[in-house]
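S.K.: Presented below are the structures under discussion, each in the form of structure tokens.
Here, each number is a calculation from the coordinates, and none is a lab measurement. Keep in mind the model is a prediction, meaning the values are calculated, not measured. Cβ atoms are built from the backbone, for glycine too; each structure is taken alone.
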Structure 1
Amino acid sequence: MNFRNLCFGRRAIFKGKELWEEELSNNPSWKYLSDDLNLNNASIGHDTYFKKQIPTVLGEIQFGNWALVYRDILKVIQVERDEDVDLFVYITASGNLANAISSGTVNFSKTKNIFDQYKNILSMQIWLIGLDVR
């Protein structure tokens, strides 16, 4: 349903119809669901709402340059706007692992500080996990 809304809904993407047809041809089960739910006859320009059965969780494992945290924040903001995601999991280095790699690399404490800075604009639940080694 989210993909249908992305292609044809209130904030449809450019060439949504072409993307929709391509994905349906690549995924026979989606074609079956689309026909079963009668999505092709749904109102264009309006989102089709549905009750979710399970939560949607996205995540990022980040061990790159510290500036990538800001790029990831922008991705979270876009996902908040366009999708119905319940939780974003962010995994990065912590403790001994953070100390063993470059100081310019994303780590738990820097990321926590950055997320705290932007907490007023990040409304999605974010679970920050620090990965460490002995």
Structure 2
Amino acid sequence: MPQPPTAIAVEVIVTAPTDADSAAIAHLSATGGKALPKVAYLVKIRLKTMPEPTSQGWALYVKDFRIPKYWEAKDGIYFKVFDRQFFEDHKGERLRFSQNGTEFVDTKLRLAAPRRHGGGKLPRQEEVLK
């Protein structure tokens, strides 16, 4: 079995949404019955080293919730959240990796709520992911 990624830090950053994010936020607002703020929460997970590409990738979970999609960043991976309620629903839950959905590798990291944004202009995602 390939070695799982070694996560060493997690950070949640409030950012300005991309055009694609704005379309997703509009869709979720229309179908979810509540207006979502026009922000994207980036959950950045810093990895000790990037895992080698294999035919069997590692799925990312917040406790038992599988993150449907995540992307590679300079020093790890990240995923996006558009509804702040996600952080309330999963507050303090452990981040885990799995290759088969039944055996899990605990990162020892927990999901935290995003820091309150103090107003002003939100950073662009490209800036945050540098």
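S.K.: Starting from the value 31: which structure in 1, 2 was relative contact order in percent (Cα under 8 Å, 6 or more apart) calculated from?
M.R.: Details: 1: 23; 2: 31.
Computed on structure 2.
S.K.: Could you tell me which structure in 1, 2 was used to calculate distance in nm of label points 7 Å out along Cα→Cβ at positions 4 and 84 as 3.2? Don't skip to the end; give the middle numbers.
M.R.: Working: 1: 1.1; 2: 3.2.
Label of the originating structure: 2.
S.K.: Using mean count of other Cβ atoms within 10 Å over residues 68-75 as the calculated read-out, with 12.0 as its value, let me know the right label among 1, 2.
M.R.: 2
S.K.: Output the label of whichever structure in 1, 2 has the greatest value of volume of the Cα convex hull per residue in Å³. Before the final figure, lay out the partial values.
M.R.: On the way: 1: 146; 2: 124.
That would be structure 1.
S.K.: helix-only ellipticity at 222 nm (-39500 (n - 2.57) for each DSSP H run of 4 or more, over all residues; to 500) computed as -4500: which structure among 1, 2? Before the final figure, lay out the partial values.
M.R.: Working: 1: -13000; 2: -4500.
Answer by label: 2.
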